[in-house]
Structure I
Amino acid sequence: MRTGTARLSRQPGARFHLVGLVLFIGALAGSSFAQIGQTAISYTVSLAQPGDHLVHVTMALPPGPGERQLQLPVWNALYQVRDFSQYLDWVRAEDAAGKPLPLRELDKSRWQLDGAEHGASISYEILANDPGPYGAQLNAQHAFFNLAEILMYPVDARSFPMRVRFVDVPSGWRAATVLASPAPDEFSAENYDRLVDSPVEWGTFQEEDFDQGSGHYRIVVDAAPGDYDMQKIVPMVRKVVAAETAWMNDRPFQTYMFLYHFPRAEGQGGMEHSYCTAIDVSPQAVANDPLTLDDVTAHEFFHLWNVKRIRPQSLEPVDYTKENYTRALWFSEGFTNTVAGYTLLQAGLTDEKAYLAKLASTITRLEQRPAFLTQSAEDSSLDAWLEKYPAYWAPRRSISYYSKGEVLGVMLDLELRQASHGTASLRDLFHWMNDNYARKGLFFPGTEGVRRAAEAVGHTDLGWFFQKYVAGTDQIPWNDFFRTVGLQLVQQTHALPDMGFQATRSFDSAATVMAVSPGSDAERAGLRAGEVIEKINGKTAEADFQQRFLELQVGDTLRLKVRSESGERELEFKVGHRDMVEFELKDLENITPAQQARRAAWLSGQDQPANEAQP
């Protein structure tokens, strides 16, 4: 995701979110209930109360053990423990005759059911009003469900086939999902993990379909008609899927669905699934940067390989009860950013100048965070679970595994091309991992698995690269890499407006002051770290508050209404200035033909002949 609302952006400057990963579909994918030979767990979901955002769920358990445990996931989609049981109003259990069964809460998200040997019915009411691709929401306009956020599962039957039926559906609504559909209001999956890896949209959406390269693609849009242009979305999606399936030389699906929402709230984000993606982009974000939607789409579609199939072992199996820690998000998310950038260029959606400017901007954002030299790419991945805490976003505390991973992807690509005289590249690395892990139903062993793949295709020792820049925090010698393609990273200094403080907003939290610069007008006015910004120059501080600050000039008056434990107060001070270091990628003087050829191959995603001259 690009910088936008913190609800939809995993961190300042991060291009995609995305974040949250669901179980890779293994050997059971495509199995029918008859093949599995197990009795299905059945759910009935009532949409009778859209005005109250209340969902009524009934889960029917077949005969089995008398004592069973039921679990409602504590996280899904985002790397955040969100404790969905916080939205649960009540839960009760009955036998087939309607007699109440003992149901005891074991912890905040797990219950023990007794007397269920002849089957049981578990009913509960849960609030669903969390918008976005990472949420579950029922309102008068539509229903969108990441099903793990509303459906409990029997702990001993997570691998059983699942059925879910929707009732009391508002008139005129229809469903969009990649789940098998035995009936218009009923859907099925081989197991719970496959079920909750398949979001469901109910509403009066618009849909366009197309076929390309033996694949069928669905584009579903639920938004106000004036907030999007389907005639622009369809050709963009066509170009993205054509470029990425060609780059991977693979198409591990028959049908794939893009589900778009265009909410008025500022920001953008997406959530990947094995056979679909859900994407939210505000009309204002598209207006500010027309490539925003293309960028998110390219990122999320490439996740069907990198994350959903080329998947780190550390994320398996998904543990719905606590954090799934991994050190590999710099690759799973960051390298997906790398490929998405290549995709836009190779699909003709951007050009070389714009691509290089954007790459330089990513390096600038990374270098501007002091934590660049204290937090490694691996540790940033491991710390993803801290992202719901505003203090974690402080530049001195953290970097983004998205941006660090993205530039590492480019640097590794350039190094592979240099070491192999142009005959190996990042594309070959992904092909190797797809062949040796994904297609064999295996998960890769984190950083070691990526290094193994890189050395296999590059026929060279790359341990130094991973030790210094992935596990370590060494300063990256940018121009040692860029020189091979006739480029140099040039540092420039600009005088920019300075508010005198740093503020951030993480997902649902309010804009919060993280640090106040010593000696600044903001400090002299009495602004303190930890205060919540309620208004900026008389207007409510909403998701676009950072953009509001960017519109200010040196010398402008800034009026803030802030809130702390001691109450509310208003402050007024002048916008100062500071020197901002930015980077730009420029041509080297006297570029050689070999460097020109290497750059052309790099930007087109192609390898070069083995007899290529050294740059």
Structure II
Amino acid sequence: MFDAKAFLSTVTGRPGVYCMRDKANRILYVGKAKNLKKRLTSYFRPQSDARIARLVQSIAQIDLTVTYSEKEALLLENSLIKSLKPHYNVIFRDDKSYPYLFLSAHRYPRLLISRGKTNLAGQYFGPYPSAHAIKGALMILQKVFKIRSCDDLYFNNRSRPCLQYQIKRCSAPCVGYISPQAYAQQVKDATLFLQGKELALISNLVQKMEAFADEKAYELAAQLRDQIISLRDVCDQQVVYKQNGNVDVIAACELNGCFCIQLLYIRQGRILDSKPFFPKQTGGDRLEAALRAFIAQFYLGSEDKVDYPHEIVINQNIEDKDLIAETLSQQAKRQIKITYSKRAAKAQWLQLAVENATEALTRRIAQGNVIAQRWQALEKVLNLAKLDRVECFDISHTQGEATVASCVVFAKVGAVKSEYRCYPLPVSSGDDYEAMAKVLARRYDQSKASTRVLPNLVIVDGGKGQLHRAKAVLRDCEMDNIYLMGIAKGQGRKPGLETLYVTRLNDEQEWIVKLPPTSGAFHLLQHIRNEAHRFAITGHRRRRAQTRKKSPLEAIAGVGIKRRQRLLNYFGGQQGLLAASEKTISHVPGISASLAAKIYAALHDK
């Protein structure tokens, strides 16, 4: 029992961070305080909030970290929440990098998508909140300004224009179809567009078009006319408000106990993108607490996010608003405001953000209801009183190369992607039966059974043969009281024609389940099978790519980097080495006759 009175008598009144732990030493909650003693004392007073009451009952230990200022405590709290992911904190996102558009500093600059900043010379524009937004921007720039996107090796070795030129998305500077001066002007115009100065750009292009028309250079004037039309179309697709500037509009909404944070990404008064975020853990937090957690986790400590907005507009008045704004301003090295306002253009933006958040919540809840209905239908089909967990396995390889097995996990809430697993298998013959037996034996090894949640239903991608092999392996693993299903592909591998073979480990009997194509249970089984197939192919391709990048010489004992270089240089590459005889290999400096024999045998599988 945690002795709160004794603990609080020793707590300092300085700012800092506190970590609450349970009896198993798991982190329950991480928080920061301007005065640690006052904040922690508030937890142990009579509580009307059921969530806080449950938290306090679970506390077995509280760790403290004293800081010099509340600002340092805020940054440390944010860092610990991201790394520890405590149960009672709001967790919104992982720390993936955000995409930028990168314009290189070459003579003929290259425009491409970049994840995070690199050391390459050039300009970065962004970050963009999603890959969809940045791909759309790149497509517009290629159509309007025809700036190259190919890498330098490809660019330097072209003798004729590529397909991008044929579809009018590049001006072919690689073969001299455009002068450096004209290309530089296109780059300058694209830079203005990326900086949000479309109106100034269009005005400049109109003046140039009129000048070319006066000089009777009608072809050049027509090119500029087409460019102006394209730019006006792009501008007309976006709602532009009278207020300019870079603004992030963030609205927190709640529907039926679910939370959503909607971000509108506005630059130069133009809405570039809208993106919803759903907390992984809410713990019953109020909207204000969820919004505060999002702002701290999204902005603070993000090294890859350099294009901070000038202002963040929110629909809830959050705690520590001024402190977060001051900390964020120091990180961005310029002033950033956090505004709780419902006037003029900001009110329109906030209303739009709230409407988007409500729509996103409605779709998410509806999707969850569909999954729940399909799950109940599957329970009826199997005559199970309670179906808690389904695990599905699939095998992927290319004629026996880089065999990989996948295991995907589904529960009543849908896919549990954090528990997906990929198993590389030492099977070179392409024997799917052997591969399935090995992955099941690894997955349900009895030495690990005590630490794993076992499924009610195991699905294998295959027919009777796979089902019988899987049943034998699971019995050897001393599995009990579970259903086993094999999903055999139909004629022509067409969806809806699959055959379902079902059995129980305790029974010798197996039966075929026939479901109509419109059945919710059938749709769920198809979804699970397809997800296992997708995950297996992804893992296989990754492993195959890694394998093919390696030289077979790397696996030969006694052949280091220098000897590999000598061999490849002597024969002009790996193809020449494969064609060489054992005696010829021994002529390479530093390669003895015995080592040549070993190399020859390894390269020819002898």
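Who wins on relative contact order in percent (Cα under 8 Å, 6 or more apart) among I, II, i.e. which is largest? Before the final figure, lay out each step's value.
Numbers: I: 13; II: 8.
Greatest value across I, II: structure I.
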At a computed 1.15 (Rg/Rh (Cα atoms, Kirkwood Rh), for residues 260-403 alone), which of I, II: II
Identity of the structure behind -7000 (criterion: helix-only ellipticity at 222 nm (-39500 (n - 2.57) for each DSSP H run of 4 or more, over all residues; to 500), calculated), options I, II: I
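Compare distance in nm of label points 7 Å out along Cα→Cβ at positions 412 and 572 across structures I, II and report the one with the greatest value.
On the way: I: 5.4; II: 6.9.
Largest one: structure II.
Out of I, II, choose the structure whose coordinates give Rg and Dmax of the Cα atoms in Å equal to 25.3, 86 when calculated.
Numbers: I: 25.3, 86; II: 31.0, 91.
This value belongs to structure I.
Coordinate-derived values only; no laboratory data. As the structure is a computational prediction, the values presented were derived from the model and not from experiment. Cβ atoms are built from the backbone, for glycine too; each structure is taken alone.
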